[in-house]
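Trainee: Please find the structures below.
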Structure 1
Amino acid sequence: MKLSTTCAIVTGGASGLGEATARHFAENGAKVTILDRDAERGAKVAAEIGGHFAATDVTDEASVQAAIDLAMENMGAITAAVNCAGIAYAIKTVGKDGPHPLDVFRRTIDVNLVGSFNVARLAAVQMARNSPEPDGARGVIVNTASVAAFDGQKGQAAYSASKGGVVGMTLPMARDLASSGIRVMTIAPGIFLTPMLQSLSEEVQQQLAADVPNPPRLGDPSEYGRLAGFIVEMGYLNGEVIRLDGALRMR
């Protein structure tokens, strides 16, 4: 597969890692449809890259199916799906205000894990209908985990559980879809300079960057986008999780 002939949907494409991915794909000739809840920002980014936008709740089956239908109408096919939509809370299992709110835990799992699977399974239906390339390839799914799936810190029980689930479904999903010529990969980013981190003070950003062995800085979202693009084009990558973290191991 080549980015220049890729038709991609990118969830969370209105900002952060998703926006960087959408921009990188479009800059390299791909057709892109952004799926996001932020209609104003999502439509703006889509217009800037010459793509399309669909207001989407990744946890809702009908919402995702409508977005996929729109993407098919606008692009004619879906050959890549990149799941970047996600949420994060910093809440301890038991804190000064009592136990971790169960609804927050459920919501985190629903968006980060169930949402990723929801998009992947519905996109895979369309990919399986594509004409195969010479090596049998019909599509690729790239999910987003986190180093927190392996090195979760205090207050990350919900987030780590959701991202650990994304890691856990990578190989079985790749095996499920192998006969259809669809690959499944996961990227586990470290600490990236996304809008959430940009809201922190420069001092805090520097402290976080200092924990990264090499290079000692925060990740640039464009690096995630480039890796996602590499995965699309590198057809022998399948069923694996790639840590993109500068050798960070959180303590």
Structure 2
Amino acid sequence: MKAVLLAGGLGTRMREETEFRPKPMVEIGGKPVLWHLMKFFSAFGITEFVVCAGYKGEQIKEYFLNYAAHNNDFTITLGKNSNLVFHDDHLESDWHVTVADTGANTLTAGRVERIERYVAGERFIVTYGDGLADLDITKLLAFHEGHGRKATITTVRPLSRFGLVDVEGSLVTRFREKPQMDDWVSAGFFVFEPSVFDYLRNGDDVMLEHEPLAQLAAERELAAYRHEGFWQPMDTYRESVLLNEMWDGGHAPWQVWQ
């Protein structure tokens, strides 16, 4: 099974970082968030990836083309007869990574449509290149297999962005610091059957979670897997700081690998 990682958006709400690099290349603990996602999937035995690049995608290409140099010490002899020796080895030697240019301005449905040839005829997972979770992928796949529909969406109940104030009449009774909401939202981590591509045709200007998933839902072909654990997107600079603090403090719930 392959994991398709959506890594081509502009990341306009993180302009402090994304003016110079694509958002999935913003670092947590010195490694791109894209790396964290791939390490997460590999912990469940998924080591084949299709990266949907777009905005500043050349940086993603350079990272994987020179992955050994980015992640190992090396000695290079300069000159006409140059020689390069890597010391030790990185732990990702079994990863199979396809980086696909899906266009600078293509929306998410179109990005998935454009990589059809790399996942043709097989079930696959799609997620955003900037959201981390402690999701149990094994349970997600078993849930998808069990319901027999074309698609599964992972949902979570996020924390409120704001603290809440309970008021009775004109009196404040208590404060609640960013409580968990009752409503469910999409966390990404979709599981798709190959037939989903029929819903993505001519999707360059279409968001994956708009018309395609709405149509699947209307046809009762979309099931929701409810994740009760950790999930945190990296939509803003403040959230990138939060994720780095978790990692640096040794409290990163998404680090399910050894």
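Coordinate-derived values only; no laboratory data. For clarity, every value in this text was computed on a predicted model and none was experimentally measured. Cβ atoms are built from the backbone, for glycine too; each structure is taken alone.
Trainee: Once FRET efficiency 1/(1 + (r/R0)^6) of positions 10 and 98 (r between Cβ atoms, R0 = 35 Å, to 0.05) is calculated for all of 1, 2, which comes out largest? Please report the intermediate quantities before stating the final value.
Mentor: Values: 1: 0.40; 2: 0.95.
When FRET efficiency 1/(1 + (r/R0)^6) of positions 10 and 98 (r between Cβ atoms, R0 = 35 Å, to 0.05) is calculated for 1, 2, structure 2 comes out on top.
Trainee: Turning to a different aspect of this structure: Matching task: 60 is the computed value of percent of Cα pairs over 22 Å apart. Pick the structure from 1, 2.
Mentor: Numbers: 1: 52; 2: 60.
Computed on structure 2.
Trainee: Taking distance in nm of label points 7 Å out along Cα→Cβ at positions 194 and 218 from the coordinates of each of 1, 2, which one would give 1.2? Before the final figure, lay out each step's value.
Mentor: Working: 1: 1.2; 2: 2.7.
Clearly, the read-out refers to 1.
Trainee: Next up: Check the numbers for relative contact order in percent (Cα under 8 Å, 6 or more apart) across 1, 2 and tell me which is largest. Before the final figure, lay out the partial values.
Mentor: Details: 1: 21; 2: 25.
When relative contact order in percent (Cα under 8 Å, 6 or more apart) is calculated for 1, 2, structure 2 comes out on top.
Trainee: The value 27, 20, 15 for semi-axes √(5λ) of the Cα gyration tensor in Å, for residues 2-145 alone was derived from one model only; which of 1, 2 is it?
Mentor: On the way: 1: 29, 16, 13; 2: 27, 20, 15.
It must be structure 2, since only it matches.
Trainee: Computing helix-only ellipticity at 222 nm (-39500 (n - 2.57) for each DSSP H run of 4 or more, over all residues; to 500) gives -13500 for which of 1, 2? Provide the component values of the computation, followed by the final result.
Mentor: Numbers: 1: -13500; 2: -7000.
Attributed to the structure labelled 1.
Trainee: Another one. Which one of 1, 2 has log10 I(q)/I(0) by the Debye sum over Cα atoms at q = 0.09, 0.14, 0.17, 0.20 Å⁻¹, for residues 74-185 alone, as calculated from the coordinates, equal to -0.30, -0.60, -0.78, -0.96?
Mentor: Numbers: 1: -0.30, -0.60, -0.78, -0.96; 2: -0.56, -0.93, -1.08, -1.25.
Source structure for this number: 1.
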